[in-house]
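*Asks:* Multiple structures follow.
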Structure P
Amino acid sequence: MIILGIDPGSAITGYGVVRSDKPSDLECLSFGSIRLSRLEQFPERLKKIYDDIFSLIEEYEPDCIALEDIFYSRNIKSALQLGQARGAAILAGINNNKDVATYAPKEVKQALTGSGSASKEQVQMMVMRLLAFDRPIKPLDVSDALAVAICHINRTWTSVRYPQTVI
């Protein structure tokens, strides 16, 4: 399975493409960030997120898109912009007929480090270890996106191994 993990942001959107043919086998196919200029109008930034994610989907043909869910913010304007950036990424997936999964930041941290309160740096270190990287992945938005992809892979393999019984 191939998963496109996305950490949406209104300034930087991180992405990571991870393949897994079995639970213990992770391979990073690509990673990077979509950097958005503050000089551009916000609608143009959303279009760039949409276009770049759409292109990544066409190139790597992931089985699913996994996104980090919105965290709670005191700054309403930032939270709204983050939600719109997330919406642009989701729409790119939906328009490519891909399933979209979302994970709360605490769930991603728990899946990778065993602690829902882990720091971004701790998540980054686990991503490096799991993907056998020899140097830090920067910016942290990129390691977060890879972490979301790995979280989804872990959840998928767990549900295959231990299917839930519906009564």
Structure Q
Amino acid sequence: MAAEPTPSQTVGPYFSLGLLLRDADQVVAPDAPGAIRLTGSIRDGDGEPVPDAMVEVWQADEEGQYRPEFGWARSGCDGDGRYSLVLVKPGRVADAVGGLQAPHLTMLVFARGLLRPVLTRMYFPDEADANAEDHVLASLEDASSLVARPTGDGLEFDIHLQGEGETVFFAV
């Protein structure tokens, strides 16, 4: 008898076991030169917090170089769906059409109910000129959901998985 394929499954209630065992919420130490605290929340289609979501960031260094030993961090969410990461502003990297991308973070969101993580980007609010030149941002009708907001002690970037104010996600 031939084996039957098993049906696809969403990420279950235990997906985070082992994923957040080590302290991985820092690209750089909080006291490193240029360190930025990024906070935000993950919300579902009804605007409710997703307390067991996980956010992963990938970024270039300050010079716009991707290095294997630098540029990755991960944070789980608390009961209010909030996450917190420490990073530095990345430099600009080349785009596919011969220009430069604005400084940004690549972000993956893992949560129950998703078959695969969703991918988005976060851009910096103090980079208006670079953001205006960014090929990815220019291709979007409304890119406002991809730009973080400054706070008194860093940046805030909320991610809405569906519904009103839905964050722009990218197919990969």
Structure R
Amino acid sequence: MGMKPTPQELIKHEQALGLLNYGMYIVSSHAQDKKNGQIINVASQVTAEPMQVVICLNKQNLTHDYITQSGVFGLSILEQSTPFKVIGTWGFKSGRDVDKFKEAGHREGKTGVPLLIDHTLATLECEVVSCCDANTHSLFLGRVVGGEVLREGVALTYDYYRHVIKGKASKNAPTFRTQGH
């Protein structure tokens, strides 16, 4: 499968990857009468016709299970002023242990997905078109079936989160590294 990079090359690769632009989003889904969501930083529009986005989730996360079961997901685009407490709840706590929606402003989309509206600039609602295995993670391709701008503002980026807020990546994030954090 090609040449294995040296430790010095891996450092250069990680530095280069650190310059990719990422947003900070809440992805959400449901299964039966349960709902869950989590922070992600990998989401992107991939086509205009039909409108489709791709997201990336760790296979161990509860939200991954719910998307796999229901075939739908919501995406809430966070505003830059999102409080760190909100990021902590959605990024570092498991829905297996806490109901993240209990005290969060949200509404149900037309597919039944819960959509966070607190600290959110816009929401998208998607039906899964396909799923691609990425070893520890899955890439879900979703067709946009709903979308709404809730307020004007500046979107929270991963760069802002890391360098201004001084936040860290959770252990299940695609950007997590055991060293350098």
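*Asks:* Thinking of P, Q, R, which structure, once Cα extents along the principal axes in Å, for residues 76-123 alone is computed, gives back 34, 29, 14?
*Replies:* Considering all the candidates, the number was obtained from P.
*Asks:* Given a value of -1000 for helix-only ellipticity at 222 nm (-39500 (n - 2.57) for each DSSP H run of 4 or more, over all residues; to 500), point me to the structure among P, Q, R it was derived from.
*Replies:* Q
*Asks:* Suppose you compute distance in nm of label points 7 Å out along Cα→Cβ at positions 4 and 68 for every structure in P, Q, R: which one lands on 4.4?
*Replies:* Answer for the origin of the read-out: Q.
Any read-out appearing in this document is the output of simple, stated calculations on the displayed coordinates, not a laboratory observation. Quantities reported herein were computed from a predicted structural model and do not represent experimental measurements. Cβ atoms are built from the backbone, for glycine too; each structure is taken alone.
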